Structure formats: structure tokens, C-alpha cells
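Please go over the structures that come below.
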Structure I
Amino acid sequence: MFKKGEMAKAIKKIKKAIQLDPKDADNWIVWGLIMRTVGNYKSSVHKFNEALKLDPGNETAKQEL
């Protein structure tokens with residue numbers, strides 16, 4: 001959904017993914033990317049920070065911040 005530009009659907013899907021596995025740093029990164037794409041930068045930063053809490057060495061999350 002994200003790659004297709006369908007942000008509303010992508011947000012619903014990623015929220016479900018987070019509910020199913022809240023400890024998956026990659027899900028938090030994807031959510032951060034979605035939030036940044038829709039212009040919600042504060043939320044985006046929060047999502048990338050959540051990813052780093054779960055995986056402190058995650059280079060993608062570091063770069064996105």
C-alpha cells in the first residue's frame with residue numbers, strides 16, 4: 001500500500017502489524033516512513049525512536065532520524 005501511494009490503507013495495515021508484533025523494529029520504521037510521507041514529522045520521529053529502542057543498532061532508523 002505504501003509503495004502504491006495508498007497512505008490511508010498503509011496506515012491501517014501498519015497499525016495492525018504493530019498490534020501483532022510491537023517488538024518488530026522494521027514495522028516501526030515503515031510506520032515512520034509513512035508518517036513522514038504524509039507530513040507528520042513529529043510522529044515520524046517518534047516511530048523511528050521506537051525502532052531504535054527495540055534495535056539500538058538499526059542503521060535505517062538512525063539514518064531516517
Structure II
Amino acid sequence: MIKFLDLQKINLAHQQEIEDQLLQIFRSGWYLMGSAVSTFEEHLASYIGTKYAVGVANGLDALRLIL
């Protein structure tokens with residue numbers, strides 16, 4: 001099998017940063033509607049060149065939202 005995208009290799013390169021952020025969010029208790037989500041939405045909107053972006057849990061939620 002030929003790997004299309006080796007997410008394990010990519011994630012391991014950033015393991016400490018990812019774990020630090022997950023622990024910070026876990027300790028805050030704000031999994032939904034917290035400052036991390038707001039910051040993500042702002043950065044994503046800026047990156048894609050739109051005024052707003054909405055973070056959702058998964059692709060199906062995104063499809064439901066746009067329909």
C-alpha cells in the first residue's frame with residue numbers, strides 16, 4: 001500500500017505543541033465556544049480571506065449547516 005498522507009509522521013513533528021494545546025483546553029473545560037475555538041475561527045477566516053468562519057465538529061455538521 002502507498003500512503004497518501006502520513007498523518008502520524010506529520011503529527012509527531014509537532015507532538016509537543018499539540019499536546020500542550022490539548023492539555024490547556026482540557027484543563028480549561030471549554031471544549032465548545034471557548035477562546036481556542038474563537039481564535040481558530042478568526043485565524044481561519046483571515047487565512048481563507050472571508051469575514052467569518054465557523055468551527056464545527058465534523059464534515060457532516062458542516063454539510064448540515066450549509067444546507
Structure III
Amino acid sequence: MVGKPIIRGTRLTVDYVLNRLGHGSTIDELVEEYEGLTSDDFQSCLIFASKAISEVDFVPLAVS
């Protein structure tokens with residue numbers, strides 16, 4: 001996946017999962033859609049993202 005972080009044993013990128021969650025999918029929907037994965041796998045994506053941005057001093061949320 002070109003070096004992007006993924007959910008273990010899959011080709012699902014953290015970016016893809018966060019995008020789905022951001023557009024309204026729920027963790028329960030994703031668990032149902034991707035057989036073999038658990039809610040912990042998707043919660044790990046959220047933890048990864050949180051740690052990744054915790055080291056950033058400035059994150060623009062909108063272009064003004």
C-alpha cells in the first residue's frame with residue numbers, strides 16, 4: 001500500500017478507514033462489512049491517528 005499504515009493482515013489503510021468513519025460509517029458497520037476484523041482493529045486506527053497528530057504543532061482544519 002505504498003508504505004501507508006494498514007490494519008494488520010489486510011490491505012485496508014488507516015486513511016481509508018478514517019475516511020469511512022468521517023463520512024458516517026460506524027465501527028459496527030465496518031466490522032460487518034470486513035469479515036474477520038474486530039472493533040479493536042478499527043479502534044486501533046483511531047488510536048494511531050491520534051498519536052500521529054499529537055506530534056504535529058499545527059493542523060489546518062480549513063482553508064481561509
Value 1.21, calculated as Cα Rg over 2.2 N^0.38 Å, assigned to which of I, II, III: III
Of the structures I, II, III, the one that -22500 was derived from, the read-out being helix-only ellipticity at 222 nm (-39500 (n - 2.57) for each DSSP H run of 4 or more, over all residues; to 500): I
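Readers should treat all values here as calculations from the given coordinates under stated rules, not as data from a laboratory. It should be emphasised that the depicted structure is a prediction, and the values quoted were computed from it without experimental measurement.
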